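Below, each structure is written out as structure tokens.
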Structure I
Amino acid sequence: MSGNIEDYVQYLRKSVETTVLMNGVDLNYYHPKKEDKSSVFNFDIDTPVFFMLSRMSKKKGVDVLLEAANILEQRGVGVKIIIAGSGPMSDDVGRMAEKTGNLEIFGRLTDQKLSHCYASADAFIFPSKTGEAFPTLTMMESYASGTPVIASDLVDEPIGVKESNTILIPPNDPEELADAMIKLANDKPLLNRMSKNARKSAEHHFSIESKVDQLEKLYKRTINS
């Protein structure tokens, strides 16, 4: 059979019985225990902080985030954007961080540091443009940490992604990204509600224990069939 991987998956689904198993996260390790921002990010506790963990590339929408950061700077919006990762756009991110006061770069993070960043950020940013398993593992870890997400709208009806825990924006739209960040920065009650809903969504959809149970049931069903 010729064609791309998406065609092949669709072919399999029509030809044989298939079951979709999503990733899961450890809800005990990623949790909503907020750390003092001043110790995690070295910012004042009242400063809205937006966190992104990603390969620094255009495909991941890093260029969109840089444009949004510039928009926020021009509007005088007092937020901080933390981007962790590396990649072909690392130099561009570094130059932007030197020009603006709202962007900082974190290098490689330990697992413990990462969990603190998720929990202490006001929101997680996922501006990727295409080709992602959605929701991503980083989004699931954010939800488990009680951290809402601003994400590109890439998939119809993604599991666990709702208006109550996520602001979906068009891909490749820095204005919409900036507006979404401003919305959360200026509405603390909304942010608190979305934070609670994010954790509830993780508990309902993304628990690693439930994924293991599903896999065991699938194995047993396959063996007994």
Structure II
Amino acid sequence: MNHRVAIVAGGTGLVGGELVQELLIDPSWDKVYLLVRKPLEWTHSKLELILTDWEKLPEFPQGITDAFCTLGTTIGKAGSKENFKKVDLEYPARFAKASKENGVKSFFIVTALGADSNSFAFYNQVKGEVETEISKLGFETFGIFRPSLLEGDRKEFRLAEKIGSKLAFLINPLLLGPLKKYRSIHAKTVAKSMLNLAWSAQKGKKIIESDKIQVLGSSSARANLHSIL
């Protein structure tokens, strides 16, 4: 495929940072736009920053083919359920709507394992609600990625996730069969799986849970996409 152009929201976060790096080295994408609140400390010939106020999105450039959303926070960092919902539901939905209005055909988002709009758990409920809202927009391709506990180098320290990562090292080998999807997963694997699904150009709605993300994010995935998807 020629002349593919990506736009990324959340590209300075854990998964988003890995995703941007993968897009920049992948020759399938000619250009990468990144929505940011402030300039980055580095540049790349394929990368163009779009300074963004999430309360009022800027105009999108023409010709974007693929939109990727890795926006997300925690209730602790957000400070309240209301603020959490703004970052994890309102902003992604706003980004998806703007993408659709600007002719973007494919949209990919990271939510979470257990996402369900009817869940009793607030976190999972919000993640399910954003999936539902974006589903209504009718993208030609809509990829939903539901990872379990994410591993990787975060800019900020999260005690609960540090403890979870240590425990995952011990528990992961014990999670077999249907329980494999509960194994922790590296952010780079999630990023690569998003890119591989986008590269496949398969139409329709795809829900990729954590165990399948592991497979889709492998180095050999592009040669075996038919069997994986």
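Rule-based calculations on the coordinates, nothing more; no lab input. Because the structure is predicted, anything quoted here is derived from the model rather than measured. Cβ atoms are built from the backbone, for glycine too; each structure is taken alone.
Suppose distance in nm of label points 7 Å out along Cα→Cβ at positions 134 and 190 works out to 2.1; of I, II, which structure was it derived from? Label of the originating structure: I. A value of 25 for relative contact order in percent (Cα under 8 Å, 6 or more apart), calculated from one of I, II, originates in structure I. Computing mean count of other Cβ atoms within 10 Å over residues 126-133 across structures I, II gives 17.2 for structure I.
Calculating FRET efficiency 1/(1 + (r/R0)^6) of positions 22 and 118 (r between Cβ atoms, R0 = 35 Å, to 0.05) for structures I, II picks out I as the one with the greatest value. As an exercise: helix-only ellipticity at 222 nm (-39500 (n - 2.57) for each DSSP H run of 4 or more, over all residues; to 500), calculated from one structure in I, II, equals -14000. Which structure is it? The read-out was computed on structure I. When mean count of other Cβ atoms within 10 Å over residues 54-61 is calculated, the result is 12.4; to which of the structures I, II does this value belong? Label of the originating structure: II.
Computing P(r) over Cα pairs in 5 Å bins from 0, in percent across structures I, II gives 1, 7, 14, 18, 19, 16, 10, 6, 5, 3, 1, 0, 0 for structure I.
Using the calculated result 3.1 for distance in nm of label points 7 Å out along Cα→Cβ at positions 46 and 206, pick out the matching structure from I, II. It traces back to I.
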